[in-house]
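Visitor: Please find the structures below.
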Structure P
Amino acid sequence: MDTFSKALLSEKTDKIPDEYDWFAPLLGDWNCDYDDNYDGQKRHVKGEWIFRRVLEGAGIQDIFIFPSRATKEKSPQPDGEYGSSFRMFNKFEKCYDVCYTCDHCMKRLRFTKEGDRLIGKVLDEENTYWIFSEITENSFHWENVMIKDDGTKIYDCQIVGKRINY
């Protein structure tokens, strides 16, 4: 392993208290099913989502790959996305500050926990949230949603992840 990988990847430390280690169940490799409406048509895309601890356990980083490396040749997508999120625990506010970037955008979020859901408020977009829910040992649900003041949800897209067991 090269020095960059050794410095970046890490195991859990005491930098994130256990009660705030909300993203730990997502650590690992996931096959994902992505659904949205693209150009007025329902669309389904196979993808990958990979989560690891980083920086001496102070944060969690992911790699978001849609379409998956295995399907991109036979099912290319004009808006396919290779991106990465960096989640750093904010010990003062007991939340996670997150930055997501890909080749066409960068988004900042703040994640809190409500019950069993991880709620990420997109900071520069009114009423826009990224929500992880239904997290189990082998699956999760994620949605990019706009929540109006009256509670009505408008879905941009959603993802169901299934753990890859090697």
Structure Q
Amino acid sequence: MKTFELEKNIWTVADFEEMGWHDCSIHAFAIDSDVYDDFIKSDLLLDIDYIFKWVLPENTSNYSFWVAPCTLTFIEVTDLKIQYASGNSFLPELEISHISREEKIYENGYKSWHWKIELVGDSFISFDSIGYEQVVKRAPSLTNQQAFTITERGGINF
């Protein structure tokens, strides 16, 4: 397989059930706030390497991966909590173990989601948000690593 055909370049909360972020690296995060009708709305942006496909070639036990830099933006974030445990020796990479969500329905009928991004180690990011959009920054590349170096991906890119 020499190329990987993307189904689409923008993924949303409607695609949640078919997506998985296990082993995806987070290179950076940012908060983007704007005032709308006297109300501040904030989005949480994650600069990630998304693994579109795991490939196990014949006659080997070493996986290859179709990976692309992406911006994962959670929309209208509230109640943000970040717990990051680096340990005693070094600052480990931020690597996603799992993303889960639970629907929230408020008394006025407004619907939202409570999200939890479990990271490798004793770390997590949790928040409420109405959804997400994941934008693919370039076509996936086949690599023997699950993430690119900052140089390979062209730096941090929201």
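Derivation of every value follows stated rules applied to the coordinates shown; laboratory data play no part. The structure presented is a predicted model; accordingly, all values stated were derived computationally and were not measured. Cβ atoms are built from the backbone, for glycine too; each structure is taken alone.
Visitor: Upon calculation of Rg and Dmax of the Cα atoms in Å from the atomic coordinates, which of the structures P, Q produces 16.0, 51?
Guide: P
Visitor: In terms of relative contact order in percent (Cα under 8 Å, 6 or more apart), which of structures P, Q is highest?
Guide: Max of relative contact order in percent (Cα under 8 Å, 6 or more apart): Q.
Visitor: Quick check on the output: 4.3 is distance in nm of label points 7 Å out along Cα→Cβ at positions 46 and 94, derived from one of P, Q. Which one produced it?
Guide: P
Visitor: Looking at volume of the Cα convex hull per residue in Å³, for residues 30-101 alone, point out which structure of P, Q has the largest value.
Guide: For this comparison of volume of the Cα convex hull per residue in Å³, for residues 30-101 alone, the top structure is Q.
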